[in-house]
1. Given -16000 as the derived value for helix-only ellipticity at 222 nm (-39500 (n - 2.57) for each DSSP H run of 4 or more, over all residues; to 500), which of the supplied structures P, Q does it correspond to?
2. Taking 80 as the value of percent of Cα pairs over 15 Å apart derived from one of the structures shown (P, Q), identify that structure.
3. Matching task: 0.00 is the computed value of FRET efficiency 1/(1 + (r/R0)^6) of positions 28 and 76 (r between Cβ atoms, R0 = 35 Å, to 0.05). Pick the structure from P, Q.
4. So FRET efficiency 1/(1 + (r/R0)^6) of positions 4 and 60 (r between Cβ atoms, R0 = 30 Å, to 0.05), computed for just one structure, reads 0.00; which one of P, Q is that?
Structure P
Amino acid sequence: MVFRMRATLIIPDPVLRDLKRHAAKRGTTMSELATELLRKGLANRPKHHRLQTLPSFKMGPPKVDIADREALYEVLDAERDDRLSGKRKER
């Protein structure tokens with residue numbers, strides 16, 4: 001026994017016209033053709049590839065505690081001031 005569900009889909013007019021035309025050519029209903037095409041599309045999904053691991057770097061201990069808002073603002077303000085005044089920070 002096959003159970004069927006009704007579903008409302010919003011399909012662009014050009015796609016619906018193509019679906020009607022192809023169903024008429026094949027002598028089938030739009031529902032049957034849509035079901036077949038959906039099954040094929042879902043079966044041919046690309047396999048998920050494992051993401052490439054990004055490099056990591058050891059940069060030593062942090063120079064500022066980012067949880068300390070005031071300390072973070074002081075460092076950012078100093079860097080901005082140095083940049084605007086033309087000073088370069090040595091690394």
Structure Q
Amino acid sequence: MTTDEFIEIGMRNSYRIMSGESTLDDILEEYSKQSGSTEDFNDPIFFIEPDEICDDEDIDVMIKFYEEKEEYEKCSILLKFKKDYYEGI
């Protein structure tokens with residue numbers, strides 16, 4: 001797996017949890033269904049670990065990542081998450 005693929009998977013998994021698209025259990029279940037030899041199995045990758053408190057900079061990095069991919073709806077969802085997250089603290 002290349003560094004870019006690693007980053008992409010981590011960003012997408014973190015986004016799925018932050019956006020409410022998936023739960024941690026959903027992602028873990030997907031990874032548990034991997035086929036192939038045990039050498040081919042991958043553990044779930046996250047940019048922001050699900051049990052960690054994220055900070056402004058982490059969310060900004062994710063927004064920049066999705067801006068570069070021109071996935072603006074994801075940027076909007078992350079901006080809303082950021083606003084709601086920090087209002088709740």
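1. Clearly, the read-out refers to P.
2. P
3. On the way: P: 0.00; Q: 0.80.
Derived from the structure labelled P.
4. Values: P: 0.00; Q: 0.95.
This value belongs to structure P.
Computed from the coordinates by the stated procedures, all read-outs in this text should not be read as laboratory data. Computed from a predicted model, the values in this text were never measured in an experiment. Cβ atoms are built from the backbone, for glycine too; each structure is taken alone.
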